[in-house]
Structure 1
């Protein structure tokens, strides 16, 4: 179908055999006629390579070799990609049906957009829904204030990516956000109020296993923005929001990693800079406080019971 643009999806992978096949099937099952799929494995030893081989005839390219991390793997795949529209899907995440077609329609409707993004489901190891992450009509100023968009639901126009440049391989945790900041400087962004993908939360996920490293990269991005002359005006106009967003996002990752005391210190700094930013995240603040009081387990029991009730109701329909 020559009228449809070619879409290239890259999956970086390293020892995620438990989830890899679901990710692969979610890409190959999109039903979009002009799609090429590339898998870049970092030298897995858990059976992932055998899974990739089973799908070799449906892949545009794949490789399994040591690399320096996720950013290098994605860049390697993107260099091979030929699509007008590109994206990457981590090997523990999944696309929802029709996600690629929705992104294509958005790029066709909004030719000024270099980046389109939708909502993301948070799911557990078994694929059960934990939460729906909704975003909004955000722009460069919002990204500078550390309003994070869910990477699995982001699609890029190749021409805008080439202007912005590839992923910075020195970032290992917020590599996507740093790229979005660069892309938003050279092209428009467009939010799709639809759920396009699911991000998996599990004990080995980076945001849970490495909360301090995430928080450090938040601070590093803040310093990087200060060094960018093109961002100087927006920094001056939105400094309080940016400071609050920086501390609030650090707190978010610290809460995820069980560092509630450090998280509360960050929330205090955020509140001092711009109270509305913290009030927007009041549930996270309350959760951090419950953990400090030793009551976090009660919340987890409640959420587990609520999730089980939802599953039971679904099964009886």
Structure 2
């Protein structure tokens, strides 16, 4: 349950950064550190999901680790190395437990570096404009009470979920002990992986799906370098605001598709949404700068 709320906060933080264009100069390194933390978090959570050794945990580990077999030449060797044998077994569980124990320390280190870089580059603001020292709001008391209000609201919702709905997000199938001889009818990963899982399975070819999934993550790293915006904030441009909310809707729908069986119409919808996912980044790199240049040309021509 704590992991659920942790990921909710992280995804809110990521989409906030997208909305306010927090990846723009001079915060490229800050953004890429944040994306790295997100990926390591997803990996850590996946490893932890396998540890209960239930039916869904076992088969999720089998499906996800088998993706590496799509890599030409060395793929099969990587899978055997991950498994510690020729199938997901106790050796795999021991390896995943060790990694699950170590990776939180990596996340803690990356978080400290993230904060240090934030201290150097400074925080952005909703308008994304440079502020002088005299225009900046002091951290105390304004942000102290703002964060305190958010923490209180978070704890109220978190405590309600823990005390009254503790089993609301647990897949009942995962309460059944792992059985390699019985395959669940529909293997579904945890919700934080669902949008990427939908992108992965939307490509019929296994290698193509792995490459597309990798590109879906790589494009987040490239975002600060493929955008060249005159206006950094979304408040000034309706096109960027529409793009952002469309992208958020696409990600939510991809999560919904990832929960559905691999059959039509969900497969076709997943392919369409995958195209729209990448279209968002293409728009920021090509279409938005073109519209900005066109609007500036009209302004100066008058």
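Looking at distance in nm of label points 7 Å out along Cα→Cβ at positions 118 and 254 over structures 1, 2, structure 1 comes out largest. When distance in nm of label points 7 Å out along Cα→Cβ at positions 30 and 54 is calculated for each of 1, 2, the greatest value falls to 2. Work out which structure the value 2.3 belongs to, where distance in nm of label points 7 Å out along Cα→Cβ at positions 46 and 94 was derived from one of 1, 2. Answer for the origin of the read-out: 2. When volume of the Cα convex hull per residue in Å³, for residues 222-277 alone is calculated, the result is 90; to which of the structures 1, 2 does this value belong? It must be structure 2, since only it matches. Among candidates 1, 2, the computation of distance in nm of label points 7 Å out along Cα→Cβ at positions 142 and 270 that gave 4.6 used structure 2.
Looking at relative contact order in percent (Cα under 8 Å, 6 or more apart) for structures 1, 2, the greatest value goes to 2. One of 1, 2 was used to compute helix-only ellipticity at 222 nm (-39500 (n - 2.57) for each DSSP H run of 4 or more, over all residues; to 500), and the result was -22000. Which label is that? The structure behind it is 2. Suppose semi-axes √(5λ) of the Cα gyration tensor in Å works out to 31, 25, 19; of 1, 2, which structure was it derived from? That value comes from structure 1. Of the structures labelled 1, 2, which one yields 16, 36, 23, 20, 5 when P(r) over Cα pairs in 10 Å bins from 0, in percent, for residues 14-101 alone is computed from its coordinates? Answer for the origin of the read-out: 2.
A short reminder: the numbers here are calculations on the coordinates, not readings from a lab. In this text, all values refer to a predicted model and were calculated from it rather than measured experimentally. Cβ atoms are built from the backbone, for glycine too; each structure is taken alone.
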